[in-house]
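Listed below are the structures to be examined.
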Structure 1
Amino acid sequence: MRAHREWFRLGLICLLATHVSIASSALAQTYPAGPVKFITQLAAGSGTDPAMRIVTDRLGKIWGQQTVLVNQPGAGGAIAARAAATAAPDGHTLFMAIASTFTILPVTQPNLAFNVNDFVPIGFVGEVPIAIAVSPMLPVNSLPELIAHSKSQQGDLDVAVGLRGGITHLASELFRDRSGAHLTAVFYPGAAQAMSDVITGRVPVLVDGLAGPLAAGQLKLLAIASPARLASRPGVPTVSETVPGFTSTGWFVLVAPPGTPAPIVKKIGDDLRTALAQPDVKERFDALALSTRSMSPQELEGFISSEQQLWKPVIKQIGLTAP
């Protein structure tokens, strides 16, 4: 009798598992059943926000559904991450997460009510090299001149960066440390105000991703932190030509709330790679100095882990801790 009950229990478990699997697969086949919201911590128009809109718009066309990118800046990215982490895990709310979500947020805000590593990886979207530019009013025209000029001042030169603990902040601190430049970071929630202040000379230096407003040519672009000179900008030196070994890129990925079913994750990932492979999307990415990589969810999980390990010593070196 006991054995009979055990076999019945095991059979019921298998039946339920099969039912869940069939239901998840059916859900993926009909996904999305309505509008899809993409959350990002970037302010509208800043950084890679324009590229995110290219991708979300294209996914909307593939799905035949409305897609919207929701900008929720603030608190070092915690507001957006929390909203995404607590959303229903049905694939209709997704998170366009930037590098600092995984590399910095857990360090600067260790008491978060969620674990960033619990997000479900979907796919890599894009990356852009970090660039160093200066106001047209600043009397320097090269990176060596900027370093020398900063050392000749009574105090440090202000450098406009993004959010505290973001990749542009880290890049500026690492550049200051390795080059010896006298710079002090000034934080901005979005690129528009930072650009305005640097254009007018209120802040002399800008460290930002090459995509977006910085690519428009309103500032003097001194160097790009890519491993080699870009084919689209062969006349712009790399930072490593002045500071050997210095490279830095900002990247963003697509992840889902914890618990999102695997069949839905797979469908979104497949559609994302389809969108990114389309020629006009590639052309628009090229115009923004963006590139992409094809990654499976498993490969993306490994990539994020490697980036976390890469930045750990940098975070420790600059003493970046919770405020």
Structure 2
Amino acid sequence: MKNRIDWIDYCKALCIFLVVLGHSHVSLSLKSIIYVFHIPLFFFISGFLFSFEKYKDYTSFLKKRIFQLVVPYLFFSITTYIFWVFIGRKFGDDANTLMSPFKPLLGILIGNDAGHFLEHCAPLWFLTCLFTVENLYYLTFRHLKTSILAIIGLVTFLIIGFLDYKFNPIRFPWGLNVALVMVVFYGIGTLLRSSLLNLVSQKIRFWSILTIISFLIVLFIAEINGKIEVSVGYFGNYCYFFIGALAGITFVISVSKSFQLLFGNNKIIQYIGKNTLIILSLHILAGSFVKGTTFFIFKLPLSIYENEWIAIIYSIFSIITLIPAMLFINKYMPFIIGKNKS
């Protein structure tokens, strides 16, 4: 097995937990904090792990990304859609919905959550948007050989993304509007890869101070910018959004670096880090199972999930519930998550 970067696994595990928690019934203030940075962080990590050297040409790159992103998107879209049609829309928040069952089918083709087209599994918008981001990045930056040119390219996307955000009301398929902004975080992750790898030896005190400072910035931005919605292309104040997102990325990296120094390689964290795609795609379904179990078997009212601590426990159990699916998919159907059978 290839050597893994321990702190990146901590980053991915923490980020996917925040995604699950953000989709639970936590308070608006906590959601505002989470939404400041958790999606930009995922694009940053994806860029950090990207390398042009992995692909001999664009054709090989495109085939690989279709295998690793489009195939999982289509599989999990169909799986969660079937669940939503026959079970999901008859209980809980979706009970008595007037939405046509054909709308999500159109949403699968569009690949956007704008207009609630992905009602059956809204988090899947990330996979199509990441596919768009990676194609934009590869085609634009593969010939930019110096860091200066790459920075100029990212600033250009920053401006284009702002103009699209302010003046373009049209939502393009497969997250193109959002991708124009997220490619900036993807590119920053790629540019900072070597620098961050060289910071592994820093002392815990350094990362602790950086954690506190960056988190205070996140709290401040969440307060003044409110809850953003990257999935539908709403960033609030564009400048505040970028400041908060970069502070949040710094915060999670600092926490992850600290955990690495304190605990080293953790098998549980590593396993979660390797299976974030499954958790992203199925945690809504898993959460429905957890709620159904407590409601129908233990006779607990659904109102308990409005408690913040219960929401945290619910998020943890939603991930634990997916362990059998992770084991089964990795062993028998790795192709649906873009992996070759070993």
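Nothing in this text is a laboratory measurement; each read-out follows from the coordinates by a stated rule. Because the structure is a prediction, the values reported are computed rather than measured. Cβ atoms are built from the backbone, for glycine too; each structure is taken alone.
One of 1, 2 was used to compute distance in nm of label points 7 Å out along Cα→Cβ at positions 57 and 289, and the result was 2.2. Which label is that?
Values: 1: 2.2; 2: 4.4.
Considering all the candidates, the number was obtained from 1.
-0.37, -0.81 is what came out when log10 I(q)/I(0) by the Debye sum over Cα atoms at q = 0.09, 0.14 Å⁻¹, for residues 49-224 alone was calculated for one structure; which of 1, 2 is it?
1
If you rank structures 1, 2 by distance in nm of label points 7 Å out along Cα→Cβ at positions 185 and 273, which sits at the top with the largest value?
1
Can you tell which of 1, 2 yields 1.8 when distance in nm of label points 7 Å out along Cα→Cβ at positions 145 and 193 is derived from it?
2
Suppose distance in nm of label points 7 Å out along Cα→Cβ at positions 41 and 217 works out to 3.4; of 1, 2, which structure was it derived from?
1
Could you tell me which structure in 1, 2 was used to calculate helix-only ellipticity at 222 nm (-39500 (n - 2.57) for each DSSP H run of 4 or more, over all residues; to 500) as -21000?
The correct label is 2.
From which structure (1, 2) was mean count of other Cβ atoms within 10 Å over residues 33-40 calculated, if the value obtained is 18.2?
Values: 1: 18.2; 2: 25.4.
Computed on structure 1.
Looking at structures 1, 2, which one was relative contact order in percent (Cα under 8 Å, 6 or more apart) calculated from, given that it came out as 33?
2
From which structure (1, 2) was P(r) over Cα pairs in 5 Å bins from 0, in percent, for residues 249-304 alone calculated, if the value obtained is 4, 15, 14, 16, 13, 13, 13, 9, 2?
2
Of the structures 1, 2, report the one carrying the highest value of mean projected area of the Cα convex hull in nm².
Greatest value across 1, 2: structure 1.
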